[in-house]
Structure 1
Amino acid sequence: MRLKDQYASTTLLGRVVAVPLGAGLEFKGTLSLNKTGAAVFEMLKKGTTEEEIVETLSRRYDMPRETIQRDVRVYLEAFMSRGLLEQGD
């Protein structure tokens, strides 16, 4: 899974938001992200796998791995429902 190139993140009024950049994209609204969501977004831009994202966040935060895995899945589903993700090889 990878974030489509036509999307970027920016900081707006102190919040990180995901916004479409390309013409012809169906605008499904901006997606406001907290620090964890922004980290997931940035890792997806680099093609990081779901498992690698979970591992990275597990090292970063003092939380049970299961909690992090569930939270990452919630972000991935939100990104997918808004058309931000494409399936990788």
Structure 2
Amino acid sequence: MPERLTHLREVVAELEEQLASLESIDAETVSLLQDATREIQEVLQQQGAETLEQEPLAERLQHAAETFQATHPTLSGVVMRAVDALRQLGI
């Protein structure tokens, strides 16, 4: 499990970098991704995945990735990797 947490931390860091470098994305999507990133960071800080509402976060991230896949394929890929990492952790 520690390797998976490390992987999730790396994906979250990459997601934060991608969000910071975006120039053209709607405010609602940015807000959704920032909220999800913040929620993941809280879990990682607590080292307790059970504190996170599992399904809603993964579903929200997946929906966000699908929404802007055509316009921001790199960011969409990073988000989908975060979704995969969360699911591997059972989150």
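Quick check on the output: -26000 is helix-only ellipticity at 222 nm (-39500 (n - 2.57) for each DSSP H run of 4 or more, over all residues; to 500), derived from one of 1, 2. Which one produced it? Write down the numbers at each step before the final one.
Working: 1: -14000; 2: -26000.
Only structure 2 yields this read-out.
Using Cα Rg over 2.2 N^0.38 Å as the calculated read-out, with 1.06 as its value, let me know the right label among 1, 2.
Only one of 1, 2 returns 1.06 for Cα Rg over 2.2 N^0.38 Å, namely 1.
Given a value of 16.5 for mean count of other Cβ atoms within 10 Å over residues 6-13, point me to the structure among 1, 2 it was derived from.
Working: 1: 12.9; 2: 16.5.
Computing mean count of other Cβ atoms within 10 Å over residues 6-13 on every structure in 1, 2 gives 16.5 only for 2.
Give the label, chosen from 1, 2, of the structure having the highest value of relative contact order in percent (Cα under 8 Å, 6 or more apart).
Once relative contact order in percent (Cα under 8 Å, 6 or more apart) is worked out for each structure, 2 has the highest.
All of the numbers you see were taken from the coordinates with simple rules; none came from a lab. Fair warning: this is a prediction, and the values are worked out from it, not measured in the lab. Cβ atoms are built from the backbone, for glycine too; each structure is taken alone.
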